[in-house]
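The next part holds the structures, each set out as structure tokens.
We did not get these values from a lab; they are worked out from the coordinates using the rules stated. Quick caveat: nothing in here was measured; it's all calculated off a predicted structure. Cβ atoms are built from the backbone, for glycine too; each structure is taken alone.
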Structure P
Amino acid sequence: MLKIIAVLVALAVVVVLVLAARKPDHFQVQRSARIDAPPERIFPLINDFHRWGAWSPWEHKDPDMKRTFSGAGSGRGSIYQWTGNSNVGSGRMEIVESSAPSKVAIQLDFLKPFEAHNIATFTMAPAGGATNVTWVMDGPTPFIGKIVHVFVNMDRMVGTDFEAGLANLKTAAEHEPARSAS
């Protein structure tokens, strides 16, 4: 009986490893929303990490999260570091591209609960009196990540947070008084 169990466990491990090996080397999560505000009103909410509290889906998952801001006040070179509970982990974001009012690209480095290095990009395209905002995160998938992806649907897990964040961004931007892009 123990031999049968050992063979079944070994077979299950082999199946997981084969499935993991077939996963792509790169992942991408993307969500979009139409916001009834011009890009000039939305851009500053993304381009300034100090303003993420108004819309980021992770800001309220840990009320005791420690935040550090450094570098530029906003835009390229602006840095945001956080340390929090298991819901938010710890990491660092740095704005690496800022093209007002249409694009913000962020180097996103997770340290905990696992190490990962990704790029998050926000694009804002005018659409009449509204704006189509697209939030994309992409990065490499090391083999350990591929094993995790056998069991966890990254698109669904992160995509749900992106959807919540875009809904919050919509509310914040649509109720934001007009300001200049920074």
Structure Q
Amino acid sequence: MKRIAIFASGSGSNAENIARYFEHHPQVEISLILSNNPNAYVLQRAHELNIPTKVFSRDDFYKNYCVEEILREYKIDLVVLAGFLWLIPLSMIRNYPSAIINIHPALLPKYGGKGMYGMKVHQSVVAEGDSESGITIHYVNEKYDEGATIFQARCVIEKQDSPERVAEKVHKLEYEHFPRVIEKILFPI
């Protein structure tokens, strides 16, 4: 059984989509959803899906290694960041080599880095007049959005598209591709 931990800071729509994708998978379990935000809606989604949750503080994450202890306790094979905004500590990256992945709502390396998330990304895409956007699923390293790319998917941006419309197009790509890419990482051909 492959065990996944999902980290999320907000609504958790990607986390729910991933959980539903693997809900009846014979070899994959969403073992845990973790959040740095005690008010994140992802915690409610997890409760409704009967997935255990843990909320942690900045100290738990960066100083006393509580989060890494939790991952070991749950025997986690893959860490999935789905709307999680904190930089991953180097110790966790070393303890989970090539086993922490993230999804970014743009075609990296464009519109990546600290502070580039959510609507900020889509607003930048529209402001620059880009003709396409998309998603990038990548391994996590010690810098924001600079890990090796695993997968990208693209969507066309029309001149009249608002940032909200770009977000809709990108979310559609996220929901379609993220769970399948996770499955391919867990079970490479």
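With distance in nm of label points 7 Å out along Cα→Cβ at positions 22 and 94 as the yardstick, tell me which of P, Q scores highest. Don't skip to the end; give the middle numbers.
On the way: P: 3.9; Q: 2.6.
Largest calculated value belongs to P.
Thinking of P, Q, which structure, once FRET efficiency 1/(1 + (r/R0)^6) of positions 126 and 142 (r between Cβ atoms, R0 = 25 Å, to 0.05) is computed, gives back 0.05? Please list the in-between numbers first.
Working: P: 0.05; Q: 0.25.
Derived from P, not from the others.
Determine which structure produced the value 25 for percent of Cα pairs over 31 Å apart, calculated from the coordinates; the candidates are P, Q.
Values: P: 25; Q: 13.
Answer by label: P.
In terms of distance in nm of label points 7 Å out along Cα→Cβ at positions 86 and 174, which of structures P, Q is highest? Provide the component values of the computation, followed by the final result.
Values: P: 3.6; Q: 2.0.
For this comparison of distance in nm of label points 7 Å out along Cα→Cβ at positions 86 and 174, the top structure is P.
For relative contact order in percent (Cα under 8 Å, 6 or more apart), which of P, Q scores largest? Could the numbers behind the result be given before it?
On the way: P: 32; Q: 19.
When relative contact order in percent (Cα under 8 Å, 6 or more apart) is computed for each of P, Q, structure P gives the biggest number.
From which structure (P, Q) was Cα extents along the principal axes in Å, for residues 54-133 alone calculated, if the value obtained is 41, 23, 22? Let's see the in-between values first.
On the way: P: 41, 23, 22; Q: 47, 23, 20.
This value belongs to structure P.
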